[in-house]
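Each structure below is given as structure tokens.
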Structure 1
């Protein structure tokens, strides 16, 4: 069974399938915010989607982080490290990549167990 959350014309923000919830790329609504502000907003969106699907950050199995400027790696990690469940850290990758809007400072996807 597949269940979709916050379905739009192009994509769903989260999809449950095979005992996992797959979170689409999340970006900040406040595109003028600092990297730290945008990171906090993205992580809050991930928390909300996980909760809506019946999971939480302690059940994360993978996170992918996209940064348009890899020099922001340490600043993003300062926020991420305070958010992540230290007893249950997911597998993670971080890439430098151009994002859809030049004001975006970070984008993240995630997969969690239900």
Structure 2
């Protein structure tokens, strides 16, 4: 995945690749750090919400940011479209699969399903 987004989505130089890695790490740190959240709240500052963040989504976002900062001319928009469609389709398909599985559990196996 990293080889695809690092070379096919936007051609990264060593410097831009370093920026992508540092920004990805910073995003993952900010949204997963309980200590930082508590430190910000203790001095009365607003904190970041603690939410699970996908490393691949953060990396694609930072590559997109670097590409836009460099003018956005050399970005592979078809690949970007496919990545975004995958991000949307995956939870939708998971929801449909869970609904079907719960329907089968309740109606075929007569198990009580709590919603």
**Request:** Assuming -8500 is helix-only ellipticity at 222 nm (-39500 (n - 2.57) for each DSSP H run of 4 or more, over all residues; to 500) as calculated from a single structure, say which of 1, 2 it is.
**Result:** 1
**Item:** At a computed 1.5 (distance in nm of label points 7 Å out along Cα→Cβ at positions 16 and 72), which of 1, 2
**Value:** 2
**FRET efficiency 1/(1 + (r/R0)^6) of positions 8 and 40 (r between Cβ atoms, R0 = 41 Å, to 0.05) from the coordinates reads 0.60; which among 1, 2** = 2
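Hey, Cα extents along the principal axes in Å derived from one of 1, 2 reads 40, 37, 19; which structure?
Values: 1: 40, 37, 19; 2: 59, 45, 19.
Traced to structure 1.
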**Asked** Which structure, out of 1, 2, was relative contact order in percent (Cα under 8 Å, 6 or more apart) derived from, given a value of 28?
**Response** 2
**Fill in**
FRET efficiency 1/(1 + (r/R0)^6) of positions 64 and 104 (r between Cβ atoms, R0 = 41 Å, to 0.05): greatest across 1, 2 for structure 1
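Quick note: the coordinates plus some simple rules give every number you see, no bench work behind them. Since we're looking at a predicted model, the values are computed, not measured. Cβ atoms are built from the backbone, for glycine too; each structure is taken alone.
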